[in-house]
Structure P
Amino acid sequence: METPFVYDKYITGKYFLGRKKECSVMANLLAAREHVSLYEPPKTGKMSLIRQTLINMRSNGVQFVAPFVDMLSVRTLSDFLLAFGTSVLKASASTPEEFSRIVKNHLADTHFVFDHMRYSMDEELVSLNWAPDLNDVEKMMRLPVEMAKEKKVPYIVILNEFHNILNAAEGEKVLKILEAQFALREEPYTATFVMSGGMVNAMKYIFEEKRFFYRQANHIALSNVDEREIVEHVVKGFLNMTGKSFDRNLAMGACELFRSNLWYVNHLAAICDALSRGFVTEAMMTEALNSMISVHEPRFISIVNDLTDHQLSLLRAVLDGVVKFSASDVIEKYHLNSSANVRRVKDALKKKEVLTFNEKDEPVILDPLFEYWVSTFYFKIKR
């Protein structure tokens with residue numbers, strides 16, 4: 001049954017809320033052959049934004065080919081190159097003969113091959129006959145550019161979970177090769193890249209600390225969807241779908257708790273729908289929230305079990321509203337030992353993707369439901 005409360009897949013079309021400005025900005029950048037970076041926590045709408053932007057561009061008559069490279073399981077250079085090549089080939093051709101021709105013509109003098117046996121057995125579009133070298137990287141990274149020129153249509157390459165390139169020992173060399181390619185600014189038929197990742201601090205390391213793609217990639221920051229729009233979405237969703245009533249104040253409370261994270265709001269609303277008959281009460285919403293906690297609690301327990309005492313102390317300080325951790329009274333109160341130790345602890349919590357720090361160096365807990373759980377159930381802070 002169709003439901004407005006979608007949380008199990010990307011959202012496009014009539015249930016895509018807000019972020020019209022971001023869609024417009026991304027569409028304009030991609031149409032101008034400008035590269036884009038997106039880094040926000042998981043389940044905050046990055047891929048929905050990308051897909052909705054591409055839908056809008058196609059609706060406006062813009063022609064392009066859009067290979068989608070899933071880098072979730074990338075751990076080595078070979079993993080990345082094969083995933084990249086497979087996605088570009090799949091978007092560019094449909095028959096074994098075409099795949100073979102593309103590999104032969106555009107990946108000549110590399111270790112890449114099209115193996116008919118592997119294709120017939122596992123549908124493997126591109127294979128390696130030896131360990132890849134930097135020449136292989138350069139040729140593979142140029143493949144979408146070469147295909148754009150051949151087909152006379154721009155390519156928009158989506159690199160999802162882009163930060164995983166750092167798992168490869170040669171990851172930074174790949175980034176430098178991409179930088180060199182971006183600098184060429186080939187027109188009119190070329191490849192534009194959208195580099196998206198949910199590991200916020202790892203992406204910041206690439207784009208802000210190491211400053212790869214400086215002045216080459218345009219960062220699009222996702223703003224929160226307006227709370228009023230989310231409230232209307234929830235209230236009208238219940239009313240139009242089943243005729244049920246959902247109090248606006250309860251919907252606003254959900255927005256505040258989840259910091260306007262639509263994935264969590266939709267999940268909560270879907271559970272409330274299953275629990276209710278004519279209208280949703282506060283007790284039902286509390287029961288729905290507890291159901292969500294039960295689903296996510298094992299993950300949250302794993303997070304805190306992985307933290308040291310000092311890391312937990314600094315996390316507690318964040319929950320208490322502390323923003324300056326090196327002050328002597330803060331160090332003493334939270335047993336943080338020294339300013340040098342505070343820096344180490346902050347870096348560790350960033351690496352574990354528990355916290356990030358904004359432009360004012362103020363801490364932000366990345367997951368709003370984890371923030372609620374660790375405050376309410378772990379530290380048992382009374383509000």
Structure Q
Amino acid sequence: MGGESVTRFEISIPSRIVFGLGAASEIPGVVRSLGRRAFLLTGSRPGCHGEIEAKIREACDEVAVFSSPGEPDVEAVRAGVAAVRMAGAEVVVAIGGGSVMDLGKAIGALARTGFPVETYLEGVGAGSAIEAAGIPCVAVPTTSGTGAEATRNAVIGVSSHRVKVSLRSPWVLPRVAVVDPTLTVGMPPDLTATTGLDALTQLIESFVCARFNPITDVWCAEGLRRVSHSLRTAHHDGGNLESRADLSLASHLSGLALANAGLGAVHGLAGPLGGMYPIAHGAVCAALLPSVMEANLLALRSRSPMHPALGRYETIARLLTGDPRARAEDGIAWVRALREPFGLGSLAELGVVAAEFPEIVRKASMASSMKANPIGLTQEELSSILEAAWI
């Protein structure tokens with residue numbers, strides 16, 4: 001990292017970030033400061049945040065409740081936008097995992113536009129810019145992995161194309177993020193593992209990507225330290241608040257980093273895979289991450305041996321292992337070893353069909369995340385990654 005030149009960069013973060021144990025108590029006041037009519041978006045268990053909902057109702061004149069049981073797709077966005085307009089809502093409150101927050105961000109951003117969501121989607125739509133602010137979104141994560149409360153994109157499924165793509169705009173960024181680690185205590189071990197590995201992937205990819213900068217470097221390094229110390233503990237003991245706080249912060253930092261630097265080939269491949277198969281995003285990242293790290297190292301060493309990402313992979317290894325002498329390969333080995341006790345499957349075990357590799361590669365080659373990978377990967381290299389992760 002030392003000696004690297006500093007190029008132009010831009011930082012966008014929520015206007016306000018409230019982090020800490022018990023931070024959820026501030027949600028009603030935050031919401032009330034943004035509007036009297038609230039649109040409360042929850043996940044598959046709409047009643048599980050009853051106490052927070054009751055406090056929001058006390059603080060606001062009107063509260064409309066909308067639940068989304070699955071991952072956001074075009075149809076869910078359409079329904080949500082229609083519902084928020086009918087409610088005359090002034091603020092969206094999204095409480096849940098990354099899917100709920102992405103849907104809430106999309107609904108808020110599109111609430112005042114005159115065009116359908118497809119107009120603004122990357123890749124499958126016109127990719128038009130959202131020209132003005134919608135209604136503000138307050139994002140409250142109940143998992144620790146996506147960092148969606150800090151990003152200016154929302155991942156939307158498009159079933160007609162069997163792909164997930166981004167609705168991306170500065171107007172998608174939540175106005176306020178409220179991150180209370182106590183809300184993640186109820187996460188089951190398998191969800192703790194997959195979301196934690198999503199955060200780990202985002203931190204690694206943002207740290208080595210083509211658009212890293214000094215600010216995101218700090219966020220990534222701190223997040224990697226916290227994941228390395230806490231993910232196994234939180235998986236084993238879900239009530240350990242110290243580990244939960246570490247993972248919540250690491251997840252939030254990963255969201256800040258990816259929003260202001262970029263990602264890479266793991267997420268470039270994960271978009272098509274998530275659109276083609278009903279598998280958890282974090283499980284896909286866990287299957288792909290070691291193989292992508294290995295492929296990037298080989299490509300960098302053979303085609304760009306002076307690339308700064310090579311040194312950054314060594315820094316990642318030292319942050320993860322705690323060994324100041326660790327090499328890049330030690331970081332890959334650490335990631336592979338981390339997956340084992342979680343019982344996470346290969347792509348084959350997740351149901352991915354090898355015959356569809358060419359289609360996955362074709363779609364991944366067009367993904368926005370792929371553009372930030374530290375080095376351009378050939379279709380053959382992308383196929384090799386899938387083959388290695390499939391076994």
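Each of P, Q could give volume of the Cα convex hull per residue in Å³, for residues 64-239 alone, but the derived value 166 comes from P.
Which of P, Q yields 4.3 for distance in nm of label points 7 Å out along Cα→Cβ at positions 128 and 200, as computed? Computing distance in nm of label points 7 Å out along Cα→Cβ at positions 128 and 200 on every structure in P, Q gives 4.3 only for Q. Can you spot which of P, Q the value 2.8 was calculated from, given it is distance in nm of label points 7 Å out along Cα→Cβ at positions 40 and 304? Source structure: P. Between structures P, Q, the greatest calculated value of Cα Rg over 2.2 N^0.38 Å is seen in P.
Suppose you compute distance in nm of label points 7 Å out along Cα→Cβ at positions 112 and 208 for every structure in P, Q: which one lands on 4.2? That value comes from structure Q.
When distance in nm of label points 7 Å out along Cα→Cβ at positions 16 and 48 is calculated, the result is 2.7; to which of the structures P, Q does this value belong? That value comes from structure Q.
Just so you know, all these numbers are worked out from the coordinates, no wet-lab data involved. Note that this is a predicted model, so its numbers are computed, not measured. Cβ atoms are built from the backbone, for glycine too; each structure is taken alone.
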